[in-house]
Structure P
Amino acid sequence: MTIQDTLRSADPTLDALEARVLGEIAEMLRDVIGEEYVVDMEITMDTSFNEDLELESIEFVTLADRMRVTYGDQVDFVGFLAEMDVDRVINMRVGEVVHFIADSLRAGAKGA
C-alpha cells in the first residue's frame, strides 16, 4: 500500500492527485520544519500551518520555494497568497494548499 492509498483511505474524499499532493506537502513540511514533534505527526487536510505546525514565516517562505521547485510555473503559490488577507494566511490549513496545487496541476494538464 502506497502513502497515497493510505491517505485516500484516511480521507476518502481525496482523489489520487490530491492524495499525492498531500503526501508531497507533508514530506516538504517535515523537511522544512525539521523538528522531532512533526516527524511522527499525521499531517492531514485539516492541519493548520499556524496552530498545529507552528510554522514560522521563514519556514513558510522555504516551503513556498520548495513548492515552486517541485511544481514549477504551473502553480503560482505567490499569486494564491497575494489574494488573501493576513488573517486568512495565518489560519490557512494544509487542505487549502493541496486543493490549490491539485487544481493548478489539472488546469495545466488541460492547457498542455
Structure Q
Amino acid sequence: MQYDPNTIRSYAETLYRRASRIVIMSGVSGFLLSGGFGALFMSAVKDNTTGVLMFGLVGAFIGVTLGRGRALVLQLQAQTALCQVAIEANTRRAADAAVSRSAEVAHRAQVG
C-alpha cells in the first residue's frame, strides 16, 4: 500500500460537499418536522395556516443553526486532513533537501 495525497484531498472534498448539503437538509427537516407538530398543535384553530407556517419557520431556523454547527465540524475535519497533506509535503521536501546537502558535503570531502 502506498501513500497517495489525492485520496486525502478527495476525502476532504467529500466532507465539504456533505457540509454544504447538511445545512440545507437540516433546515428543510426542521421546517417539515416543526410544521407537522404545528399542524397537530393548531388543529383546534379554524384558520391554522399562519400558525403552521410560523412553527415551520422557527423549526427551519433551528435546523439551519444546528446544521451550521455540524457543517463546521465537517469543514474542520477536511481542513485537518488537508493540513496533514501539506505537512507531509513540506517534511518530504525538507528531508530531500537535507539528503541532497549531505551527499554534496560527502562528495566534496572525497574530492578535496
Structure R
Amino acid sequence: MIGKRIAQERKRKKLSMQEMADRLGIAKSTFAGYESDYRQPPLEIVKKLADIFEVSTDYLLGRIDNPEGYETIAAHRSDDPMDDLPPEAQQDIENFKEFIRKKYGLE
C-alpha cells in the first residue's frame, strides 16, 4: 500500500525518482524499492515523505484515505437549545439562573 501512495504523491508533485532520492539522501534504487513495495521505508523516511508530499503519515501508510489527516467532527451543539422554547420559558430559565447566582454569591 505505501508504495502505491508514494508513487501517486510523487507523480502529483511532478518529481522524478532521482529528485526524491536526492531529497531523502538515499540511492535512487532504494527509493524505487519503496515505490514497488520491494522495500519498506524506515519511520524517518516515512516522516520525510509526508513532509515533502504535505500529507499525513497515516495516509501514506494506508490507515486513512484522507491525505490531510483525520477529519475533526465537532462534539458540541452549534445551535442554542433555548431557541426552541417559547419566550416565557426562556425568561423562566434566565430568572432561575439569576436566583442560583445570588444563592451562591456569584453576583
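Every read-out reported here was derived from the displayed coordinates using simple, explicitly stated rules and does not represent laboratory data. Everything quoted here is computed from the prediction, not taken from an experiment. Cβ atoms are built from the backbone, for glycine too; each structure is taken alone.
Tabulated data
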| item | result |
| --- | --- |
| Answer label among P, Q, R for the case where P(r) over Cα pairs in 10 Å bins from 0, in percent, calculated from the coordinates, equals 14, 22, 17, 15, 12, 8, 6, 4, 2, 1, 0 | Q |
| Among P, Q, R, which structure scores highest (criterion: distance in nm of label points 7 Å out along Cα→Cβ at positions 24 and 88) | R |
| Answer label among P, Q, R for the case where helix-only ellipticity at 222 nm (-39500 (n - 2.57) for each DSSP H run of 4 or more, over all residues; to 500), calculated from the coordinates, equals -33500 | Q |
